[in-house]
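Next up: the structures, one after another.
Please treat every number below as a calculation from the coordinates, not as lab data. Small disclaimer: the values here were computed from a predicted structure and weren't measured. Cβ atoms are built from the backbone, for glycine too; each structure is taken alone.
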Structure P
């Protein structure tokens with residue numbers, strides 16, 4: 001080789017390495033085993049999804065008796081693939097208890113006393129909010145602004161007011177630099193009130209709720225709504241106030257509902273303070289405790305030193321309750337597609353084991369508020385969280401937008417060659433780079449980051465199970481095809497699934513996870 005040729009080769013090498021500056025050079029990424037990749041087929045995906053969407057399982061509602069049948073199906077397959085149980089007593093089932101509450105607004109009552117005069121309020125003046133605790137509460141009303149108590153953000157609306165045994169009045173506000181859904185559950189809302197000893201909560205409606213209250217059927221929808229929470233999450237009786245009643249309570253404080261809605265937009269939080277009036281709540285709610293389960297399995301890694309670390313693959317296998325007319329919600333895309341994909345990935349991983357261990361977890365209760373993933377991360381992790389180096393979560397990858405589709409509700413549905421990725425660069429840019437490079441080398445899909453924008457109003461980053469891992473600092477990628485006209489409807493059926501696209505996305509998740517599981521180092525995390 002001539003000196004000039006050597007110089008040219010050296011320059012090419014420098015340019016090649018520079019293209020990966022701050023990233024991951026291709027040589028560090030393990031080649032994906034073809035035999036494993038070839039096992040991910042439309043046939044296998046269709047087989048699993050056919051069972052998950054069958055009438056016999058009835059829509060996979062977390063609290064339904066048939067839900068345990070689906071759990072057994074998933075567990076049996078994991079066992080057949082050579083996984084070991086990571087649930088209770090070495091089984092594949094991780095049980096947890098939830099509390100279901102169905103409000104009876106007609107029997108519930110709110111009384112407000114001011115200047116010695118007591119006024120009773122009834123259904124329509126308030127609504128029972130979510131799955132709050134039934135019961136009675138009485139005490140002085142204390143306005144606590146946003147109602148946030150977050151040590152990590154040096155923000156505590158409870159610091160200068162005594163709320164023990166009192167009723168707190170809370171506004172839907174996010175102070176500067178704080179986003180409520182990003183906080184641990186016990187740092188805001190009813191849980192924060194409970195942890196500070198409050199007896200009850202009155203909630204000032206957000207601008208969105210205040211507008212929704214004017215829509216036809218709002219009262220009826222909230223009257224029949226069943227709320228579900230983890231039984232471990234302590235809470236107190238809570239009522240969502242009507243716009244008119246909220247304004248009435250704010251007026252003596254020199255505030256108004258309009259100001260609260262303006263505060264939502266500019267993120268200011270009024271000063272917490274005591275009030276001169278008191279309240280008595282009698283929240284009537286039918287409650288029951290139900291035991292449900294996540295499905296969890298571990299495939300031990302092939303490397304003696306790295307097998308105590310885990311790459312997690314997750315999806316939620318629950319969906320929605322059969323409606324009053326007897327219509328089943330099959331949830332083919334949401335999230336039968338993700339569940340089928342993760343089960344197929346588990347099979348592929350078992351054919352040629354990676355160096356790190358593989359954690360497969362199918363979450364229950366996602367549709368009820370990310371309950372299964374919350375239990376596994378906040379209360380009783382199946383494996384130590386500090387040993388989980390990444391979570392690749394799939395929730396809806398089975399639909400594609402056909403050419404010429406003008407349906408408004410399909411506006412953000414991806415086409416046959418596109419998938420949304422959310423969160424890939426928020427904790428570990430290295431994970432993002434591995435993902436991009438792997439896709440470029442193998443599936444060559446269009447990776448769309450529309451929903452990854454922190455300013456995107458849909459806030460998808462906080463709306464599926466990956467969030468409960470991300471909040472603990474675990475790097476995540478969330479794969480998502482976008483909402484569509486059949487989202488959360490009985491028409492989300494298997495005949496509308498694009499199995500070619502679903503196969504390609506599943507293969508990409510497998511390929512990315514395989515490479516992360518074979519890295520010779522843990523993923524680098526970025527400073528916040």
Structure Q
């Protein structure tokens with residue numbers, strides 16, 4: 001790569017990183033973030049204690065006390081968040097220091113997509129792939145949260161890219177780096193266990209003679225990093241690892257509202273339909289074209305096959321009948337770097353066809369190709385970038401034109417929003433209530449702590465009283481809930497279908513958070529009693 005191209009890559013990294021970091025305080029807290037952040041702070045303090053030479057931290061009792069907190073999930077994101085908070089908490093405003101690691105993973109994923117696809121689709125196809133990922137609205141949203149989905153998405157693809165590079169270049173340093181990346185993926189989330197199912201068959205088909213550079217990273221180094229990076233496994237490793245697996249095999253199947261019906265386990269087509277309606281339409285079409293290019297008439301290219309296999313391996317498990325299916329595309333988020341990478345193939349093909357159609361003579365062909373690439377890329381990515389901007393910071397409720405946008409998707413029976421982030425807007429209404437000590441019913445009751453956190457931080461009137469007991473619906477002044485239809489009770493449905501809200505926070509002309517007053521609640525209760 002030339003210096004210019006290295007500068008481009010650095011620009012991609014910095015733009016992606018700071019675009020997230022500088023906007024992160026716009027996003028309200030989600031259900032999981034407070035739990036991950038507080039556990040991560042304890043983890044980080046333990047590492048600091050060990051780093052200072054206090055080997056009492058290695059006592060089994062101490063490890064058990066610290067690391068049993070939130071042990072259901074691996075610690076990478078939590079540790080990174082805690083370390084960032086300790087190091088930068090006084091320098092960065094709000095929750096920026098806590099959420100900084102997610103911005104880092106996002107920027108690394110953008111660069112990894114460019115580097116992988118550069119040799120597959122060319123520089124312009126690679127740049128389109130990277131920018132397609134960086135402007136996917138739902139990806140942008142996930143890049144802001146202290147959650148497990150962005151780190152596993154990034155490290156899943158980075159591992160794939162490094163394994164491919166190590167085998168192609170016969171490089172042990174790259175192979176060892178791939179092993180470390182795999183370990184970090186395992187320390188991110190359980191989706192990483194599917195990486196060997198993708199990389200071992202692929203590598204043994206196309207690079208059988210280089211198998212040590214495939215097997216050692218995936219079966220030795222990666223698991224070793226996973227073990228070293230999770231101190232909870234140092235104590236009774238077999239029992240604790242079995243406990244980790246058992247939790248996920250017995251994980252509760254949360255309800256999801258899908259195509260106008262409530263499901264505990266959504267149909268097999270859920271991940272495919274959700275991918276189709278939550279990916280910008282132009283990027284989706286180009287990804288389909290790119291996937292078609294992965295199957296030429298002769299000699300399947302291993303890199304193209306890896307992209308296609310990667311997309312299938314990351315999305316197919318979510319189609320199994322017993323697989324949890326909820327929260328939009330979150331549970332199969334690692335599929336999206338592969339989808340974006342495939343879209344670069346469609347873009348490169350389309351650009352080539354346009355240049356051929358213009359049939360310029362050789363002296364100006366290069367300039368014409370560059371101009372066509374810029375114009376075409378701008379036209380195709382502008383809708384994605386515009387969507388990120390117009391629906392900010394609620395990209396989790398983004399749906400593309402195939403679904404009719406957020407408004408059309410809600411009408412067609414897709415879940416409008418999830419994860420509680422929109423309760424950040426509640427003070428706008430709750431602080432305007434004239435009553436001295438208003439009582440508000442929150443549905444579901446598990447969201448109440450997102451509001452009490454705001455009271456503790458001075459962002460919400462401390463005199464507002466919350467209850468989650470629906471038996472008290474006739475005694476409260478207001479009922480408030482987010483437009484997460486899978487959490488709706490009969491009272492919620494009755495209010496939404498028959499009563500005008502006293503307050504509604506909307507994005508894309510679609511309510512995301514609503515509140516109903518005492519009169520509306522009384523009418524709804526009366527209808528339910530008939």
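Observations
- If distance in nm of label points 7 Å out along Cα→Cβ at positions 352 and 520 is computed and equals 1.9, the structure in P, Q: P
- Mean count of other Cβ atoms within 10 Å over residues 120-127 - structure with the largest value, from P, Q: Q
- Each of structures P, Q was scored by relative contact order in percent (Cα under 8 Å, 6 or more apart); the highest score is held by P.
- Distance in nm of label points 7 Å out along Cα→Cβ at positions 56 and 296 - structure with the largest value, from P, Q: Q
- Origin of the value 2.1, where distance in nm of label points 7 Å out along Cα→Cβ at positions 304 and 400 was derived from one of P, Q: Q
- Ranked by distance in nm of label points 7 Å out along Cα→Cβ at positions 112 and 256, structures P, Q are led by Q, which has the greatest value.
- Which of P, Q leads on mean count of other Cβ atoms within 10 Å over residues 136-143, largest value: Q
- Which of P, Q yields 45, 27, 22 [semi-axes √(5λ) of the Cα gyration tensor in Å, calculated]: P
- Of the structures P, Q, the one that -18500 was derived from, the read-out being helix-only ellipticity at 222 nm (-39500 (n - 2.57) for each DSSP H run of 4 or more, over all residues; to 500): Q
- Calculated for structures P, Q, mean count of other Cβ atoms within 10 Å over residues 184-191 is largest in Q.
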